[in-house]
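Alright, structures below, take your time with them.
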Structure 1
Amino acid sequence: MSEPLRVALLLDPLSFSLDGRGLHVKWAGHAPELAREFLGRGYHVRGFGAPPGLIPRSSSDAEVDEARGGGKLAAFAPDVIVAYDALSPAAFRGARAARAAGATLVLVEGAWKGSLGWKERQLRRLGEALWGAYVRRTAGAVVALDPLAEEQALKDGFAPGLVRVVPYGVDVQAFRPGLASPLVARKKLRGRILLYVGKLAPERGVVPLLAAFARTLGQRADWNLVLAGNGPLKAELRAMADRLGLGDRVHMLEPRDEELPGLLGASTALAIPALGHEVVGRHAARALACGLPLLAADLPRLRPFVEHGENGLLVADGSVEGWASAIQQLGGAPLTRARWARRSRELALERYSWPAVAACFEELFAEARKRVDTKLAARLSRGAYAGR
């Protein structure tokens, strides 16, 4: 029987930020959840470059780490190294360690929200100039979290055969159908809820969504539009709802993180009327887990969440007319909504649950190991031929 895999997860401390609310750690949701799944599969897991306690590990691994040298990457002797951000210092560190230990390097490329900031652009340029080629030669696989991340990895020069889209996971126990919402009860919301979650800003398409709701389900007493979030358009949207005679049917909430599962569970459908690439789809996956039909803009990052006509609709025309048509279809077919809801939950379990995501990583580990072994064999063969 083979020994359990030893998996090292590498984060880049340069991606962390600090503000008045505390330390913000990029990948603080992904790396710990992935580690928990691997631990559940019997793997030995250790995090590097992360704040203490962020990435879980077994107590036996902690004892072994201390015995081998205080938890250093080389002392951990990983079989697989998962490094976050394909051109980051963590990727370079992972590439060097993988070559030294004969380990498999798997990179994770993030889903960028819109255009990169100045700091991110500079770090990527530095990484490309100093170690980009080295990391590309070493990597056995690249995980892209969405189609735009895949596009970015290909632009960065990684071979198409190395890159595979594996979505960000969702906790299908925390987000599930039928959850009660004290928030909805406190607000005394009655009837069905078309929910929007996110920033109230022009690029999010909330104005045409509200106008389309007013033309369709807003004419019925059994539907509400809930806008959950904050942003520069909040006052304008409130005034617009009042002007359209929907003051008691359009509700603006600012749910806390712990209230979001209940709010989704109490809703009837989720609308994502984004106009650009800033929305990465985290709430879409959560809505699927809660068994909600989706109405989503037909954008690359949102398409994977919607099987058009099977668990919701993709809205190609972001106009008021386009959204009105989609909302009318949603509201006018209760049996179709029920079928869409069932399919959403199925998709969450099949594609977006953390067990499903971890299984995809396991497949990639095996594929990447074969690539690494092939490279090593070719290198040894060339060395043997040269020595004749």
Structure 2
Amino acid sequence: MSGPMLRSGIFLAPFHPVDEDPTLALRRDIELIEWLDKLGYEEAWIGEHHSAGYEIIASPELFIAAAAERTKRIRLGTGVVSLPYHNPLMVAQRIVQLDHMTMGRVMFGAGPGLLTTDAMMLGIDPSTQRDRMMQGLDVILRLFRGESVTETTEWYTLKEARLHLLPFTRPYPEVCVASMVSPSGGRAAGKYGLGMLCVAATQEGAFDVLGANWKIAQEIAAEQGRVMDPAVLRLVGPMHIAETREQARANVRYGLEKYLTYYQAINPARFSDLEGRDPVDVLVETRRAVIGTPDDAIEQIERLKAKQGEFGCYLQLAHNWANWEATKKSYELYARHVVPHFRGSNAHRRESMAWALANEVEFTRLREAATKQMFEQHAAERAAKASAKGRAAE
């Protein structure tokens, strides 16, 4: 197989309706990471949000610390830390501590902050967020490398700031930047040689600019004497799969409307074409989501590869469209049937089965001949023993 081995994971915002117990929802999020770890998923990215009621993880670092103690191999990333909300020294310190606590399983995802309501509460002008992200990211990477930083900006002051604990992972944990529509993510990835988290890969607008943002990253990387590795590119999109399309559609009636109501409040334009139509039909027809079978999931990822080229990881956007048991089943079906398709896990098994079937007649003849020979040998041996016994009696 050519290109990077496609990894699997989730992007956990999370999305929890405001009519259910938040404590139980957070416990279920931990249980979900444990389930994915058992199924062999490679990555889980956990978001940071502070308002609007739905996305209730305020500190991905705290969540990762808890999840890491309950899992064995899955890598855990901040998806993402909103850098304009934090002093960069404090962010670097927390990530390095997690790097040691997880013994290298943490990944650092950074972004400017998505919810305008978060920025408003902090008195931050949204027009400054992307520039501040770049400022903060530059400082954090310098701190990761062990540098001492003295710098004053309009939003932080550092005086001979340095880490007293260097990363467990050398030179430092994997770093990714969020990328949606604007070129800021691609610019940062290319400048510093970082990974990219394309958090709305199947949205029509975002899908159209996927290639453009990756191209921006490649062009800027080339100016720095670097080559972008497709393995660091991660695409995010929603899926729910079941044994049949009919079952998948029935499953998502459980919570899809609540999810869409939330999005209409924070981003009305995103699903403006749903009014008066069945949302399941629209999401499937526009390919913004997979609501179907493992084959439909495979087709969606193949479509993204045809558009984008090779990439390193497909992250399912975690949601509560279906109930808990159906949600777990969806992730299990993905692991059982979608993952092996892209890993080529069954190629040699199929070849072995085809070889066996193609030679079935000959192999049957040989088996029957061997069986007949064994019967004949057994009969001859018994006859010989009987003859010898008769002679001895005489």
Structure 3
Amino acid sequence: MKVVLTRGDLLKGILTVQSAVATKNTMPILANVLLEARDKKLEFVATDLDMGIRCSVPAEVVEKGSITINAKKLSDIVRELPEASVDLEIDDSHKMILVCQKSNFKIHGLPKDDFPILPEVKKDKVLKIKGSLIQEMVHKVIFAVSNDETRYVLNGVFFQAESGKVKMVATDGHRLAFIQKKLESKTDEKCSVIIPTKTLNELSKAISDLAKGKEDEIIVDIVATDNQIKFTVEGVEIVSRLIEGQFPNYEQVIPKESDKKVEASTAELTSATRRVAILTSEKSNSIRYQVKSGKLSISSKTPDMGEAKEDMDVNYKGDEIAIAYNAKYVLDVLKNVGTDTVSIELTQPLSPGILRPKGDPDYLCVIMPMRV
């Protein structure tokens, strides 16, 4: 293999796939990135066996070929190179010779033979969604994903597309975030899968990187099978295993009716909750919300720390009710509301509450209460 390309393109290729490199694995080759030269481009592939990323950058291909090189070492070297042309050549002993101006490196590599092949995810129909739409949806639900590995089915986001709508749902058993959006392009393609958190984070990052300097909307092509999903964005492919199992019936968790509805300033509620949460214990992080006509009192009381209380004006007319929530769960929602006013829907002190942006029926978060 012998190629010539710019330092910027080489670094771009490495950084695009590097997050898929395995950091802990018994297979040494998974710490490497695969470089393959062909058809006026240099292709990069990395995988940890759960997720893989493929991309390519333009290059002058003098001689076709391939090699796998330790991703971190190659990245560290290229970061320090001057912005100039880079010559890459592979010798017969699987060493990469890298030359850039006065710099010369010889890096030990491994042949392509033992590098895992990314699975082919093919389907006749492709789901096309705006990149900005996916980013918004991921951002608004991913905080509610469970980190408990014993509840594997909750370690990802439930993704559903049908009837011209796309939905995302995440829950950790204590809270649930739901969002749905209409699709602009009509399609009869259906999809119901659980996507790992890491995959969605990498997809969102890829969309951001590829959208820089572009005026046109980035479009994401999605193809899913029973156990794999592939996202293609501007030539970058992200292939991932899906989480197997049955996602909980989230519709049963969302209260159908709420007889107590409070409207509050998102900024004021965020600030007050953050201040009162200072005097909560790390174990419970419990805050008490007491609402009565026109007023909301937020308080916390911890025996070995002290107590805090703050009142604020709200739009509410109804019976008095007191309910306790984990302060972090409330703040996570408020960060993502996106409107000046948040709507809080309550029924009973020990029943789930709903927080949603005022006037937006397509996004909501359900929070389970704590004992007052």
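Values in this text are rule-based calculations from the coordinates and carry no lab data. This structure is a prediction, so every number in the text was calculated from the model and none was measured. Cβ atoms are built from the backbone, for glycine too; each structure is taken alone.
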Query raised in the report: When helix-only ellipticity at 222 nm (-39500 (n - 2.57) for each DSSP H run of 4 or more, over all residues; to 500) is calculated, the result is -13500; to which of the structures 1, 2, 3 does this value belong?
Result: 1
Report task. Assign the value 2.7, calculated as distance in nm of label points 7 Å out along Cα→Cβ at positions 223 and 303, to the correct structure from 1, 2, 3. Result -> 1
Report task. For the read-out Cα Rg over 2.2 N^0.38 Å, a value of 1.21 was computed from one structure; give its label from 1, 2, 3. Result -> 3
Query - Highest-scoring label, criterion being Kirkwood radius over Cα pairs in Å, for residues 55-198 alone, among 1, 2, 3 - result: 3
Report task. Determine which structure produced the value 3.7 for distance in nm of label points 7 Å out along Cα→Cβ at positions 127 and 343, calculated from the coordinates; the candidates are 1, 2, 3. Result -> 1
